Every structure is written in structure tokens, then in C-alpha cells.
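Okay, got some structures for you below.
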Structure P
Amino acid sequence: MDLGFLAGWYPWTKSLHLLSVFAWMAGLFYLPRLYVYHTPAEPGSAQSELFKVMERRLLRGIMNPAMISAWIFGTTLVLTPGVVDWSAGWWHGKLAGLLGMTWFHHHLSAARKEFAADGRRRTERYWRAVNEVPTVLLVLIVVMVIVKPF
């Protein structure tokens, strides 16, 4: 199958990919912060119910569509002839970071379901610590794509 036609769409595909990633990252930064504030809220309280709505809307309305579109446009970029030098090693690091971000997204999604059921398995301190995970993954991905250290 000749995918050469994708080269003409490269600037649009890359732009849409970056916009999707920015939206996804915003959610990955913000949702754990909501969990930090939700954890001490009394289950069933007005505050807790408000956090549930905010978390659900952020995840379903922004993060899920952004993650899906980031994957679609990113895959399209990878399939565009000449974009990735498959003999280089940097893309392995980027893929590892991307898989880590996807796993983290699903971890946050599972936690949202737990909060929706008034569960509090993890502590406020836990959510403060894992709030740094997206930053580490973002640094890894950006360095792999821009610097291409190997």
C-alpha cells in the first residue's frame, strides 16, 4: 500500500497531533490535582459531588478524545514516509514514554471510577507524588523527539 499521499498532509497531521497532545497533557496534569483536593472531601458532601462532576467531564470530555486523537494523528505521522528513521533508537524511548502516558491515563480513569463510588484507597500524598509522572514522561518524550540522543 502506497502511503506517499500522507506526505502532503504532514503539516496538518503534525499540527493536529500537537494540539491533541497539548490537550491530553493538560488533563494529565490537572486530574491528579483534582484528586488531591477530592481525597479529603467528605464522601457524599456537596464538595465531593462537585469534584465528581469536574473529574468526569475532564476525563470524558477532554482527556479521552485528546488521547485518542493523539494516537490517531501520531500513528498517521509514523506511517508517513520519511518521518521516522527506523534504524535510529530514539523512537524506542518515545514509544516507552507514550505507553507510560497511556498507562497513567488509564490509572487515572480507574481512580475516577473509585472516587465516583466514594472510594478513597489512595492518600492525598500519593496523588501529590504521582502528579509529577506526566512531567517526567513529557520530558522523556520531548528529548527523544527533538534531541534524538540515540
Structure Q
Amino acid sequence: MDKKDAQLLSLLQEDASMGLNDLAKAVSLSPTPCWRRIQKLRAEGVIRQQVVLCDPAKLNLGLTAFVSIRVNQHNDVWTERFVQGIRDIREIVEIYRMAGDVDYLLKVVVPDVAAYDQVYKRLIKVAELFDVSAGFAMEVVKYTTALPLDYVGDL
């Protein structure tokens, strides 16, 4: 990956709907080499997918909860059951297995506390959990899906 690839990624992370001609012009390439670079980035898995980012508030999802889970089982059978069960809860939009005091961290988006309570009730039925604790976001201070490109090797 070189600087042109990084420039393309930076532009696409900000607006994946940007047209090929505009992308090519922005990175000083003609459209065909630009298209080839993008296709190569896709083939290599650098570009995983293109999506539309929706405004949660406009979809009646005004409450974001960060749920910390501690467990007392760490075997394969329990883990598989837990992971499959929480993946099926649509309101859980991010799942992280953590190091430290918390075993899993979940990001949950719902309309309100009552809806969170419904998610919580489904969550605790998935598998035996030692502790479930939630914090509710009061304000989004920073939100981005764009990854920093400063750490790419050849740049």
C-alpha cells in the first residue's frame, strides 16, 4: 500500500458514494488505474464492505447503552452459546471480548430505558452471567467510522 492507496481510503472512509472520476481527480490518477487500486484494496480485504450510516435519533434509537459483562465460565461450549445468542439480538450493534475486569463489552441502541430493559431480559436468558452492568451515553462527543491511516507500513 502506498500514499495513493491511503488517500483513496481516506476519501472513501469519508464518503463511499464518491464517484470514480472524482476520486481519481482527487488523488491525481486517471479513472482506470484508480479503479484498479480500489479493486485491489477490496480483493486484499482492506476494504471490507461499503455501508450506509444512519442517524440513530432519526430511527427512534435515542438511547445508547454500553453493557459490561463479567462471566464465571470460560469454556468453549458456554462461549459458543453466549456469542451466538448475543449476535441474534439486533439491538446489540457491537460486541467486544475484553481483557481485564470485564469479559465482554456490548454497545446497545434502543429507543429508551424500557426498551433497554427488554434487551436486558433477553440477554440474561442467553447464558449464565456473573454480572451485567450498563452505562448510558449522555452525549456523543466523537463518533467516526474512519480508521487512522498513519500506521500503514509503507507510508
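Just so you know, all these numbers are worked out from the coordinates, no wet-lab data involved. None of these values were measured; they are calculated from a predicted model. Cβ atoms are built from the backbone, for glycine too; each structure is taken alone.
Quick notes on this one:
- Comparison of P, Q - label where distance in nm of label points 7 Å out along Cα→Cβ at positions 65 and 89 is highest: P
- Which of P, Q yields 2.0 [distance in nm of label points 7 Å out along Cα→Cβ at positions 41 and 113, calculated]: P
- Structure from which -23500 was derived, helix-only ellipticity at 222 nm (-39500 (n - 2.57) for each DSSP H run of 4 or more, over all residues; to 500), options P, Q: P
- Structure (P, Q) behind the derived value 2.6 of distance in nm of label points 7 Å out along Cα→Cβ at positions 33 and 49: P
- Entry that produces 11.8 once mean projected area of the Cα convex hull in nm² is calculated, selected from P, Q: Q
- Origin of the derived value 13.4 (mean count of other Cβ atoms within 10 Å over residues 17-24; candidates P, Q): Q
- Each of P, Q could give relative contact order in percent (Cα under 8 Å, 6 or more apart), but the derived value 30 comes from Q.
- Computed 7.4 for mean projected area of the Cα convex hull in nm², for residues 9-72 alone - originating structure among P, Q: Q
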